[in-house]
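Quick heads-up: structures coming right below.
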Structure P
Amino acid sequence: MNLDTGTFTAPGVGQSFTVAGNWTRNTTAFDPNGGAVTFDTAAVTSTIAGNTTFFNLNSYAYGKTILFTAASKQTVNGTFDFRGAP
């Protein structure tokens, strides 16, 4: 998901949307809106780039690799929950 222009608003409290690939925030305003961003698809490595404030940030895909780029800041104001089944 490339956030390049405009404003992107996440779903509200108790709701989420799923990202299978990368998250790149450039100049777009991102409103976490009390919702969750969930990374899935264990077979795909995801990179999170660009300064972003999330409300809830999740990944429940066993074996999922998530990379955070240097010089970008990620803030989670709610729950940071990365886990997988053994």
Structure Q
Amino acid sequence: MSKLLAVLVASFFAVSAFAQTPATSAPTPKAEAKAEAKAEKKEAKAEKKAEKKVAKAEKKEKMAKADAKADKKEAKAEAKKDEAKK
């Protein structure tokens, strides 16, 4: 009887210790994958934003060149008009 009681007490302690252990690590890989996907998405978004910025700067530069060219052409035409009046 005392052996049976000892086994029951030992099993009680074992069960209580088992109940306090953390859950299995199965959700952890899911969380890591989710975090990784989120980071990749954020990186892609930042890359896309940078590309837009570069494209906008290039467009602005082209517009500035076109404006300069138009101004130069206009100045030439005006100089030609002034020369014709003399």
Structure R
Amino acid sequence: MPADYFDRAGQPMPSSDARYVWELYRVLANDDVPGGFVSTVWTGTRPGLFRSTHYPSRRVQRYETEAEALAGHQQMVEEESK
């Protein structure tokens, strides 16, 4: 049976663990930008273990690794700060 949840390293994990760690390490980064903010979080599900969202536009980018998510977060912050 395929896993429903994955830790931040992409390793399968039981749903009971996912609920617990969600509160511990779901937020990777939050930054204010003109007129809103960018938030990058671990989702624990595939595709896209990580997600960056710009608010209020709700523009979303998904990533498979934490390194990609942090780089993508920074890129979204730069784009929304122009």
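Here, each number is a calculation from the coordinates, and none is a lab measurement. Because the structure is predicted, anything quoted here is derived from the model rather than measured. Cβ atoms are built from the backbone, for glycine too; each structure is taken alone.
Kindly point out which one of P, Q, R the value -10000 was derived from, the read-out being helix-only ellipticity at 222 nm (-39500 (n - 2.57) for each DSSP H run of 4 or more, over all residues; to 500). Source structure for this number: R.
Where does the value 3.0 come from, among P, Q, R, when distance in nm of label points 7 Å out along Cα→Cβ at positions 12 and 68 is the thing being computed? The structure behind it is P. Look at distance in nm of label points 7 Å out along Cα→Cβ at positions 36 and 60 for each of P, Q, R: the largest one is in Q. Where is Cα Rg over 2.2 N^0.38 Å largest, in which of P, Q, R? Top value of Cα Rg over 2.2 N^0.38 Å goes to structure Q.
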